[in-house]
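Visitor: Some structures to go through are shown next.
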Structure 1
Amino acid sequence: LARLAADPELIERRPPGRIEHEGDSPGLAALGFEPTAIAAVVLAEEFGYDEEPIRRAREYARQDLESGDDGSVFITLLFDFVREDENRGIISQRLTDHVCRRRAREEDVDGLF
């Protein structure tokens, strides 16, 4: 702390410290579905991605998970969006495309009744 007091900008020049909980250092790869779903929306907001498709993808992923479809493209892409920094842009686009297709399919079905 003395070094930080003497040089407050020191914290900006160093990588963030590791967080530990009960001897483990949690990371994005260790997150389950719910924390990942929350993180996806937070990351979208933080990095300027359109949040609405991410929120809707989260809803679809939950629905799919509840119906037993744990191989859902929405689940997979939400995890990828959170874990793959370098591919986040293309993953966001793919999520948006899948959300648009699912919404269109739902609207088509709603229009039948």
Structure 2
Amino acid sequence: VEQSEKGEVVTEAIVKVTAGGKHLEQTSQGNGPVNALDKALRAALEKIYPELANLELIDYKVRILEGVKGTGAVTRVLIETTDGNSQWDTLGVHENVIAASWNAISDAVTYGLLKANVK
């Protein structure tokens, strides 16, 4: 996370994935960690799966499952995604909100590829 002199906050994410037998690495910036992760994952995979260019994360919700544990609580992340024709929800659950977000984002991308009949 970086803050400019103007007060703007920019977050950077590095994603390393293997897809189609290739090791891919992509760095992207966003207005927060989830936005940066989403951009980095899709930018890396669009090189092999151009169908992902149509996907858009349209809603992001976080819920704390065990409020008494404060910042150590398990979080549930619900992401709504669209391909321009239909919408779907994916879910991630983890003690780490970024890991929960990653699970939901990667499932959304996987579902989007399956929906587009990509194998």
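Visitor: Upon calculation of helix-only ellipticity at 222 nm (-39500 (n - 2.57) for each DSSP H run of 4 or more, over all residues; to 500) from the atomic coordinates, which of the structures 1, 2 produces -21000?
Guide: Corresponding structure: 1.
Visitor: State the single structure among 1, 2 that was used to calculate mean count of other Cβ atoms within 10 Å over residues 37-44, giving 21.9.
Guide: Considering all the candidates, the number was obtained from 2.
Visitor: The value 38 for percent of Cα pairs over 25 Å apart was derived from one model only; which of 1, 2 is it?
Guide: 1
Visitor: To which of 1, 2 does the computed value 14.1 (mean count of other Cβ atoms within 10 Å over residues 61-68) belong?
Guide: Going label by label, the one that fits is 1.
Visitor: Can you tell which of 1, 2 yields 28, 7, 6 when semi-axes √(5λ) of the Cα gyration tensor in Å, for residues 53-92 alone is derived from it?
Guide: 2
Visitor: Using FRET efficiency 1/(1 + (r/R0)^6) of positions 29 and 101 (r between Cβ atoms, R0 = 30 Å, to 0.05) for the comparison, can you identify which of 1, 2 gives the largest number?
Guide: The structure with the largest value is 2.
Visitor: If distance in nm of label points 7 Å out along Cα→Cβ at positions 5 and 69 comes out at 5.9 when worked out from the coordinates, which of 1, 2 was used?
Guide: The structure behind it is 1.
Visitor: Okay, moving on. Work out the source of 21 here, i.e. which of 1, 2 gives that when relative contact order in percent (Cα under 8 Å, 6 or more apart) is computed.
Guide: Working through the options, I get structure 1.
Bear in mind that the values in this text are calculations on the coordinates, not laboratory data. Since this is a predicted model, take the numbers as computed values, not measurements. Cβ atoms are built from the backbone, for glycine too; each structure is taken alone.
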